[in-house]
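Take a look at the structures below.
None of the figures in this text is laboratory data; all of them are computed from the coordinates on show. Values in this document were obtained by computation on a predicted structure and should not be read as measured data. Cβ atoms are built from the backbone, for glycine too; each structure is taken alone.
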Structure 1
Amino acid sequence: MAIADAAVLGKCLEKLGEENLHSALEEYQSVRLPVTTKQVLHSRRVGQIKLGLPLPDRELFDPNTASPEGCEILKQRSLPFFDDVPATLE
């Protein structure tokens, strides 16, 4: 996340200039907040699954009996925006 954050912040500052720092930071937040929110919520869910905590829409995770499909969510690449982080502004 840090590299994507830096890239977006740099683009915002480049686009709006240092003299418009407040506007640049607002634009940065509007771009990054939806992405990081989805990533944090996904990570929290994966943590709950790995800990074997009950979730309303999922069976308890048992690594001994889990199917390959059931393990997919635990992989890093299942993280929202893992392959396609919106790092630039149009």
Structure 2
Amino acid sequence: MFLQFTLNFLTEETGELSRAIRALEIGRDHPGEPAKSQHALDANLKEELADVLDQVLILSDKFGIDPESLLEQSERKLTQRFKHHA
């Protein structure tokens, strides 16, 4: 049950991150809302990225995976993927 709750939270937070990114693109969350300041939009993006990261860290802890090793693996993967684009 723990994993299902964590995955549900991750899905929820990913949706909120998507809305934060959309807000950065159009200046607000929904077209009918007043525009928000760049500072507010940036702060919201940072908050939502942190919320997604929290859920990833909870999952990595549950499975005994060191977060630093995740960053290293991600860096290797991205370096390999984009090495010919540099």
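Taking 0.40 as the value of FRET efficiency 1/(1 + (r/R0)^6) of positions 29 and 77 (r between Cβ atoms, R0 = 25 Å, to 0.05) derived from one of the structures shown (1, 2), identify that structure. Mind dumping the intermediate values first?
Working: 1: 0.40; 2: 0.20.
The value was obtained from structure 1.
Quick check: -18000 is what I get for helix-only ellipticity at 222 nm (-39500 (n - 2.57) for each DSSP H run of 4 or more, over all residues; to 500), calculated from one of 1, 2. Which structure matches?
Label of the source structure: 1.
Can you tell which of 1, 2 yields 28 when relative contact order in percent (Cα under 8 Å, 6 or more apart) is derived from it?
The read-out was computed on structure 2.
Given a value of 5.3 for distance in nm of label points 7 Å out along Cα→Cβ at positions 21 and 69, point me to the structure among 1, 2 it was derived from.
Matching structure: 1.
Among the shown structures 1, 2, from which was the value -0.50, -0.61, -0.71, -1.19 of log10 I(q)/I(0) by the Debye sum over Cα atoms at q = 0.12, 0.14, 0.16, 0.25 Å⁻¹ calculated?
It traces back to 1.
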